Structure 1
Amino acid sequence: MRPKPIPDKLKHDAIIEAIFEMRFDPTSIPELLFGRLADHPSWKNFDRRRLPAYDIPAPMRQADDNLRHQPVLELADLANKRSIRVGPQVLSYHQLAPYGSWAQFEPCLVEVVDQLFAKSEGVVIRRLGLRYLNALQSDVHGVSGVADLDLSVVVSEETISKSLNLNYTLTTSDEMACTVRVATIDLVQGVLPSNSSVVVDVDVSTKEPFQSTDATEVKRWLKLAHAKEKENFFSLLRESTIRALEAR
């Protein structure tokens, strides 16, 4: 991967959701962990609600790989567009746009890590993931389509750029990998900002097998994962686009 300049700050980021997820061995029923987390002073005023997976019987969720790590309960801060979701083997933190900055986001993640380890004695982490979903817009980011990215997909000498859904995974180190998904909006479901052209989903995760019982190790991994996420996102932008977006 050719090194690209990575700006400290953009005039307008493209982030529509940032997600941090921890998967772990079952330690208690999710309602018990949820109650302990809900009592934390920072979150005690969050709305409490059940998620759709709550109505699926626990034995069925446990038997299905697609459901085993689905959250069933949520603490939601609607005003600030953030939430904490809990399941029998998962805890995730979600921040919708506006994202703000890593300087604002990281302390929230550190708090989540510390509270999971404090409220779930003996927790064994099996997977970590840091994921950013980005919607590039023609008028805000100067990206009108795949052709404006530093990306070329060629099949039988024909360049594919009008309608594209590309997934690829890069091994970034012995302990993490990064999966990148690039899709034009005709192949993306959900509500996107106006004038969106391309969605870039960057998902950094631990490689199997992984295990940790140390909150400090998890927080160290987060810093590395964030650096790799930025590196892989900016690798898709042309240098001229990066210069135009950089806040000076």
Structure 2
Amino acid sequence: MRYFGLIGFPLYVSFSRDYFTNFFRQEKIAAQYDLYPLNDIGEFPALIQKRPLSGLNVTIPYKQLVMPYLDELDETAAAIGAVNVIKFIREAGQNNGNIRLKGYNSDVIGFSDSIRPFLQKHHTKALILGTGGASKAVDYGLRQLGLQTHFVSRQSTETRYGYEDLTKDIMQYYQVIVNTTPLGMSPNTETCPDIPYELLNDQHLLYDVVYTPEETLFLTKGREQGCVVVNGLEMLYGQARAAWKIWND
């Protein structure tokens, strides 16, 4: 039996557990996927001693905080500065003994593959809402796809817009907007990023990394303005497939 799981907090819902549980059942793979809500990242060392894990996914808020606990990062994860997949590398014959932990980022694969079909020639610049671990993968993916990016956070800095800075000119200039915050995620479905939705039009592409509910308030407001809207479900499928490949290489 091989053991996998997800660390994060809180873990209200888990696409990953459902996806991998169904995958293991369909493919008749002797493996189990569990949720490991950690109140603090300091609980991580104790967790990995509990059972002979083969791999973990990482979600909010630990995609950056887990990095000091890892022995190695792959090139993409190092460039992004965030990890959502951990591979447990054991010497032959070892269980929980001599383990090396290597961090990867499969979010960027899932995101890039899922947004690429919706990008048009006029989509050359993007606003990224939020500055957490998911935002780093989104930024990396968009730049790899040739777009210029700018972050938006609650407080403006020399390098980031605040939400109050989003003028008509900025909203017309940046026609791809990606929400990487948890705003709108179940059960808090009445929330959304505080952008001027009335300035959106049919030239805008709105992408939400949140996947539950299927259409967040952010996407609903965009659709009402004529925008093309995309949720994060395909990103999740893509990152999950990439994670499984990483764990088995």
Structure 3
Amino acid sequence: MLAGLGLLFFLLPLAGLIVRAPWDQALVGLTAPETATALELSLFCSVAATAAALVLGIPLAVVLSRTTGNLRSVMRALTTLPMVLPPVVGGVALLLAFGRRGLVGSLLYHLFGIQILFTTAAAVMAETFVAMPFLVIAVEAGLRSLDPRYEEAARALGARGWMVFLRVTLPLLRPAIFSGAVLCWARALGEFGATITFAGNFPGRTQTVPVAVYVALETRPESAIVLSLILLAVSVAILAGMRDRWLGAL
């Protein structure tokens, strides 16, 4: 009985969203200019955040997988902190670091005239900050599960450094990188708190789909429900596609 109640706790909100959805207005809502703009911006920001996470996260995962002791514990804690940190707090932290008066932002503004706050770049940075830990954890787990004999054999045959990593390690890591990138992209696509705090709500510039849902909920609830259905469909598709690689492993 308790298990059934727990399952209903997850199913009822989804059922409410589906049942109360204005299906007769769904096509109109999807083709509305503001909806299309928010979708395009969300896709761009989430893909850019995933690309940045791949560039920064894979090397970080390599270092984590090959570090031991207290240093590894500290690095892992810092890497996974955005997963448990409230997104709004993450946005405030980004604001204090990269805002016009922030630690780094003030230098960028006064020396180069660059302002990150309330720009599309700020939305990408907020999504990267929140989503990159998913990629790092997936790739680190893949690295720890690799048989080190493959790399040792490559070194014994004369390959060194980057050659071993590019020709041996990366091909073996493809499933982990793919899984981590998909999870990272999904988390970036649904990011709200850090984005609206650090990037703001500017249509066409920083108003992603989650921000548009929040704004539309007050004035155009039908549009908010349609946008929520889009994010729900994306989440279900990702879970269905990842069930063998991710859920099965769990």
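Here is how the numbers come out for the structure above:
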{"quantity": "Among 1, 2, 3, which structure scores highest (criterion: relative contact order in percent (Cα under 8 Å, 6 or more apart))", "calculated": "3"}
{"quantity": "Distance in nm of label points 7 Å out along Cα→Cβ at positions 40 and 152 from the coordinates reads 5.5; which among 1, 2, 3", "calculated": "3"}
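Read-outs: derived from the displayed coordinates by stated rules, not from any lab. Treat the numbers as computed from the prediction; the structure is a model and nothing was measured. Cβ atoms are built from the backbone, for glycine too; each structure is taken alone.
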